Structure P
């Protein structure tokens, strides 16, 4: 089951969010599917300053407990921030930071067989034509 909600808060602010509930099972083993959290959610607070083509957003991602490598892995959440400017009708400049808290899954549990990238800074240019 998945649900999504968004609301315009006025003054250029908007809030949106998603929630997913999953009951995924391996029917042969009668066990949870590996790497499928039962609960996950995301929220975004976005600010857009219309006349200047400027926007910024703060994002939160939550991943609930999950079964990984025959172990229970703990829940975790990540924060992200991005900033953008519309340079022309066809060109946007964007930058941001992912995983602001520098969450390292290996520090949380040995069950994590994958590693979430640490704090990462990025910059991008998007062209539309």
Structure Q
């Protein structure tokens, strides 16, 4: 009987730890689904005017609508490991009509399209010419 007590206690302890980890994963799943639902809500909401003092926590993933003039220069940052593949993340300055300058991420430009000229469209996307 004494030979069985230690392995039995070890087995019960292991089961308790594994059950606790399983419940922790379920709690984590519901927390993560809540975060993703909040992001989805913000992304599909109607665009708002660019906030005067943006706050990362409050304004993250918020679609904005603005008027102004795109800058002439683009920054191409080599990016790999994305779902879209390897390419250049294109970032451009944008002069808002109220005088502020912001940076706009125009998305991923494929490696072979780097030499093509691109313009900013009304929706913030890219078009090549």
Structure R
């Protein structure tokens, strides 16, 4: 995806798949299969890692069918009215796309605080949180 211009993409759903065939399972061995739903944006300012610029996103609850919270991906749950520290990429995703009317992002990229510790663009499908991990 990166070669096609999708610098940072997010998984919205990851499901482990069962083969349901002993014959196929015996042939493939110890291999796991999963289905992944991806959300991606082509934006000019996305970086290849999650950088902390001190930006904060506020969700107003106005996305249809999401009055109480909105899940950008499998690890970014924005609760209505609750400020959330986000990386520069996430700030751009919620402010410069179709979601922009539902979010207010404060701060800019003028001060760099480093990368978010422990964050990666290859999420393993953990629980949704409002942590500052991008």
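None of the figures in this text is laboratory data; all of them are computed from the coordinates on show. None of the values given here were measured: they were computed from a predicted structure.
Quick notes on this one:
- Test item: log10 I(q)/I(0) by the Debye sum over Cα atoms at q = 0.10, 0.14, 0.18 Å⁻¹ calculated as -0.45, -0.78, -1.05, pick one of P, Q, R: P
- Set P, Q, R, criterion relative contact order in percent (Cα under 8 Å, 6 or more apart): the highest-scoring structure is R.
- Identity of the structure behind -500 (criterion: helix-only ellipticity at 222 nm (-39500 (n - 2.57) for each DSSP H run of 4 or more, over all residues; to 500), calculated), options P, Q, R: P
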